[in-house]
Structure 1
């Protein structure tokens with residue numbers, strides 16, 4: 001089963017995803033964040049402290065299928081971090097990301113996610129994907145931010161179309177969309 005959980009920042013997405021698996025011991029938490037400063041280190045520590053210590057953590061945003069083991073349940077948190085990490089890996093320090101590079105970035109993001117989803121389905125396991133809903137705000141002023149918002153929007157649409165269930169979380173309340 002593939003479940004997509006979307007919502008705004010601090011909407012309760014991760015809490016909802018974790019609660020769905022809280023009674024399970026065989027859970028792998030796929031963490032996609034890069035820790036590059038103390039603020040992010042604090043965020044990662046908070047996330048680690050919020051989940052059972054019996055859950056295994058796999059930290060990566062490439063080759064996610066390598067997270068699969070004997071466990072049946074997986075949470076990937078979050079798709080948005082994965083996307084931004086891959087985008088900046090592929091765009092380096094450019095000020096403008098043309099259409100061709102946007103397509104390369106989006107294709108690589110979806111490749112990483114699709115490889116994981118394919119393996120999850122092949123092995124009859126469960127995956128909850130946590131992502132941010134970015135399109136409900138103002139249009140970003142900076143080109144790179146607009147490109148990221150657009151790529152993430154298309155990635156979320158793709159994931160929703162191939163997921164068995166889709167939820168949006170608003171103010172800590174989940175609403176089933178699919």
Structure 2
């Protein structure tokens with residue numbers, strides 16, 4: 001169960017301390033803004049519109065209530081949200097019953113990139129979270145357009161070993177830029 005993670009924790013990056021903690025409903029607006037701060041997410045509809053808040057709240061609530069999932073945020077000393085990621089524990093049959101820790105929706109606020117926050121988050125995932133929940137493998141996907149992110153993950157020791165696919169239910173196939181075919 002992923003709720004066994006001991007949070008909050010302090011992360012250090014480039015001489016600054018940050019707090020990594022579970023997200024709450026109080027983080028909703030900042031999470032919406034963080035998603036909209038990313039051009040690829042914004043191109044998929046993450047615009048941080050007030051009219052979308054109920055959908056985001058519903059998703060956040062479902063994730064918080066699901067014992068196999070966590071929405072994690074990183075905040076500064078003024079509790080300002082700088083980054084987020086979703087973690088999902090997936091028990092599996094493959095690899096002789098290996099458990100995977102899926103890292104999804106990693107976002108670092110544009111003015112906080114290259115500060116070491118992202119590296120500190122991922123080192124915490126691989127060095128602390130994965131062993132704590134007894135995961136054998138940490139995996140993630142990254143949009144093919146995110147070349148900087150790919151270099152970042154490879155620098156941290158991740159290997160681009162698989163090719164991911166998506167299928168948009170009810171809307172036909174999804175093109176690589178998020179447009180429907």
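Hey, helix-only ellipticity at 222 nm (-39500 (n - 2.57) for each DSSP H run of 4 or more, over all residues; to 500) derived from one of 1, 2 reads -7000; which structure?
Corresponding structure: 2.
For which of the structures 1, 2 does the calculation of Kirkwood radius over Cα pairs in Å return 16.6?
Only structure 1 yields this read-out.
Identify which of structures 1, 2 gives the largest calculated value of distance in nm of label points 7 Å out along Cα→Cβ at positions 96 and 136.
1
Of the structures labelled 1, 2, which one yields 2.6 when distance in nm of label points 7 Å out along Cα→Cβ at positions 16 and 32 is computed from its coordinates?
Derived from the structure labelled 2.
Out of 1, 2, choose the structure whose coordinates give relative contact order in percent (Cα under 8 Å, 6 or more apart) equal to 39 when calculated.
Considering all the candidates, the number was obtained from 1.
Rule-based calculations on the coordinates, nothing more; no lab input. Quick caveat, the model's predicted, so the values are computed rather than measured. Cβ atoms are built from the backbone, for glycine too; each structure is taken alone.
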